Structure 1
Amino acid sequence: MKNKETVADGTMAFFFEKPKGLTFRAGQHLNMKLVNPPETDAEGNSRHFSLANSPAEKELLFAMRMRDTAFKRVLGRMETGNKVAVEHIHGSFILHNDPSKPAVFLIGGIGITPALSIIKDATERILQHQIYLFYSNKRSEDAAFLKELEELAKANPFFTLIATMTEPEKSAINWQGETGYIDRSMIERYVGDIQLPIYYLAGPPSMVAAMKELLTNSGVNEDNMRTEEFTGY
């Protein structure tokens, strides 16, 4: 491990040196396994994590909500220089090839990690895809990587960030952006034709299911949806 930092309330990011020869596509995930951990529990010593870095970056970046499990306690206490094992890179949550179809990300909470990887990659490679990110959190304090996403929106003319807070009244920060849950009217306000884009849904299973139902009820073909559920975080 090279570094770790808090990126939102209850959420930490971990930076690791990228192993030589490791390649992946933006949006994919891998299996992380702890090496000789000082404690373990019934949930085991390995987890699937989406990579939040772009393929061109020199470090691997993972971010997670810090629950009270042996795995996350060990990771949270890990010191610089300690190692983990990574394997089995896979996943189809990757940007479609046709830039004529917009990419619309409907993201909740820590589901932001694969979206961040894809958006950073698209920005670095100057891809022509029109990208919209609807990013839902309770409060701005809960929104991991929000400042980085705001900077990417300034740097990439093809990327539009729509952050929305569902409980802004509980925040210590005066939130000036969108509020409430992502719904059809919010999407159409920014995207226009709701049936044209390819959709990417990531977050807690209940949120992914709600977004899928919203899109299906709006006439979006299921072939135009990609999903990534984040369980047990």
Structure 2
Amino acid sequence: MTTDVSAALGVRAQPAPWFGRTWEHRQAAIALTGSIVAGLLYRQGTIVFSPDFVPGPVEFWGTVTSLWSVWITQRRNVLAMPAGIVSVALMGMFFLDIGLLGQAALHWGYYLPIQFWAWHQWTRGGEDASELTVTRLTGRQLAITVAAMAGFTLVFGWLLDAGWDSAVHTYWDASIVAASVVAMVLLSRKKPESWWLWIGPVNVSAIGLYLSTGARMFAALYVLFLVMAFFGLAKWHRAAREGVA
């Protein structure tokens, strides 16, 4: 029920359950099963066709849980947040191993704590601590978003260059980090514009970066993320028009 309809009927908006409703449990179970199957198929394919790129346990489970989280995020399923906590912890470990320090810092220093904030926002971030509804950015908010991404890219790229000799593709890495930081804030507040950032500055760019560093399973994962982002964009814009959670 939308906030407007609830108000019209005199019904006080309620917070959402921390661990979701029955439909969210069912949806999350289906998505997890599909994610594991997709991961196993990919792993088997590398064993047969590209044995030098068979994913290890951390890469495999990081990929599976990331796919699971994004799959249910685009459906606005609150269980995406606890799933995301697991996925970002694993992915941070993998990125550290392959020298993408910006990505490792992004996952451990930002994605991990913000998942807890997003979890709270989705369940209690609306009016009177009710479930948060989907709303669009204003023109001013959009301008601030673009400026913040550009500034963050320049500053973080410089820090990576200056601070770590082992860091590779620093400004490219930094641009993905910057877009991801801003996109996650927007997603935490249920803004449809977050999906535009996931589509271009994050997913398309990350596919090229991961291929260049040999992280082929993550590159394949981000192709799936790209497809899901288009679905998420359409669904969230529709939800914003309807004023629903």
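Which of 1, 2 yields 3.1 for distance in nm of label points 7 Å out along Cα→Cβ at positions 148 and 180, as computed? Of the options listed, only 1 reproduces it.
For distance in nm of label points 7 Å out along Cα→Cβ at positions 36 and 68, the calculated result is 2.9, so let me know which of 1, 2 that is. Structure 1 accounts for this read-out.
Here helix-only ellipticity at 222 nm (-39500 (n - 2.57) for each DSSP H run of 4 or more, over all residues; to 500) has been calculated and equals -23000, so which of 1, 2 was it run on? Don't skip to the end; give the middle numbers.
Details: 1: -6500; 2: -23000.
Here the read-out was taken from 2.
Match the computed value 17.2 of mean count of other Cβ atoms within 10 Å over residues 108-115 to one of the structures 1, 2, and report its label. It must be structure 2, since only it matches.
Taken together, the values in this text are just the output of simple stated rules run on the coordinates, not laboratory data. Note that the coordinates shown come from a computational prediction; the quantities given were computed from them, not determined experimentally. Cβ atoms are built from the backbone, for glycine too; each structure is taken alone.
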